[in-house]
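Before anything else, here is the set of structures, which you'll find just below.
Every number in this text was worked out from the coordinates using simple rules, so none of it is lab data. On a predicted model such as this, the values are computed, not experimentally measured, just so you know. Cβ atoms are built from the backbone, for glycine too; each structure is taken alone.
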Structure P
Amino acid sequence: MSSTLPLLRVLVVNDQRAMCELWQRIIDMAPGLACPGYALDGDGAIQLVEQHDPDVVFMDVLMPGMSGDEATKYIISHFPDTLVILYSAYSDSEQRAIKSGAAEFVLMPIQPDKLVALIRRVYREHRNR
C-alpha cells in the first residue's frame, strides 16, 4: 500500500465487546486506517461520532437499545460526511440497512482482509467520485 493513503477514521459498533476489540485491532493494523474507539450500542455510536467525527462507522444492525439502523438514520442526518456500513449475521436485516440510508450492508461473517477492503472501497466510492 502506498504511504499516501489518507488516514481513515473508522468506529466499530457491536453489542459484544470482544468483537469490537477484535475489529479495532484489525483496523488499527491496516495501513491508512485507524479505529479511535468502539461502542456497544446505537446511543454509544452517536456519542462516539460526536466526539471523533469519523469517516466510517462499521455497525451491527441488531443491538439492544437503539438498533444500528436507528442510529444510522441519526448519524447520516446530523453528520452527512460520515459513512455507515451496516452488517448482520441475518440476511433479513438488509432491508432495514437499506431503508436507514447506510452506504453498504454486509452479511457476516467477514474475513479481516475483506473488512479492510470493504471499508476502503465504500469510502472511495462515496467520497472520491
Structure Q
Amino acid sequence: MDKIIDSLKFDDKGLIPAVVQDWKDNAVLMVAYMNKEAVKRTLETKRATFWSRSRQSFWVKGVSSGNIQEVKEFYYDCDSDCILLKVNQIGGAACHTGHRSCFFTKVVANGGTEIIGRQVFNPDKVYKK
C-alpha cells in the first residue's frame, strides 16, 4: 500500500483531488481532497476518507449524514495526480446540500442555470443548523 501512496503526486499542500463516482451507474457524485493519510485510511477501511481544507481535519463521508461511501474500486490517472473512487453510495446522497450528486447545477443555452434532480434529505435537519 505504501508503494501505491508513494507513487501518487500530491500538490504543494500535500493534497490530491479525488473524483467520486457511483460504481453502478457511473454518475459523478462529488470531488474532494485527500492527503497521504486519507488515502491510506480509505484503502484500509474501504470507506471514503477525505481531508477537509476548511476544517483542517479528516472526515469520513457519511459519519454525520449517514450517506456513507463504501469504496468498491480505487483508481489513479496516468499522471498519478488525481484519484477516482468508485463507490456504493449508501443513503442516497453524496452532496452536503442533500442532493444525490454535487453536480446538480446545469448551465443552459441562454447562459442561465437549471437545478436538476431533487434533494434526498434536508441538510438543516441532518446537520442541525
Structure R
Amino acid sequence: MSYSIKQVSEKTNLLPHVLRYYENEGLLPSVARSRSGIRRYSEDDLEWLSLICCLKNTGMSIKQIKNFVELSVEGDTTLQQRRELLQEHKKNVEAQILEMQKHLKKVIHKIEYFSKKVQSQESGIKLHE
C-alpha cells in the first residue's frame, strides 16, 4: 500500500513541508514517485518517519539522523556503527531524563509549598519560602 503526502501528514502529524524537508535532507532516501512525480510513501517510509521523529524528539540532530540513515542505506556492514551511534544517543537521553527529574522535583517542591501556603492562608497561618 502507498500513501500520498497528505495521508502521511495526517497519519504522522507532520506538515507536508516537513516531509519534503526530510526527504530533501536525505532522511527518507527511498520515497517512490508516481509517473507524474507525486510522492508515494510506503509502510517502510512510515517506519522510517517514526524512527526519525523518535530520534529528533529525543534530541538527536538532523545531521546525526542523516548519518544514521546513510549508514543504514549502506547495509549490514554498518551495524556496529549504527549500534554505537544509538548507544551514545541513549546515554544522552538518559542524561536528559535525569536532568528533567531534578527539575520535576523542584516543581513538585514548589507545588507542595504553594499548597501549604494556600492552606495556611485559609487558616490564617503564615509560612516563609
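Below is a table of values for the structure above.
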read-out: Among P, Q, R, structure where distance in nm of label points 7 Å out along Cα→Cβ at positions 103 and 119 as derived comes to 1.1; value: P
read-out: Source structure (of P, Q, R) for helix-only ellipticity at 222 nm (-39500 (n - 2.57) for each DSSP H run of 4 or more, over all residues; to 500), computed value -14000; value: P
read-out: Volume of the Cα convex hull per residue in Å³ derived as 137 - corresponding label from P, Q, R; value: Q
read-out: Computed -0.52, -0.66, -1.33 for log10 I(q)/I(0) by the Debye sum over Cα atoms at q = 0.14, 0.16, 0.28 Å⁻¹, for residues 39-110 alone - originating structure among P, Q, R; value: Q
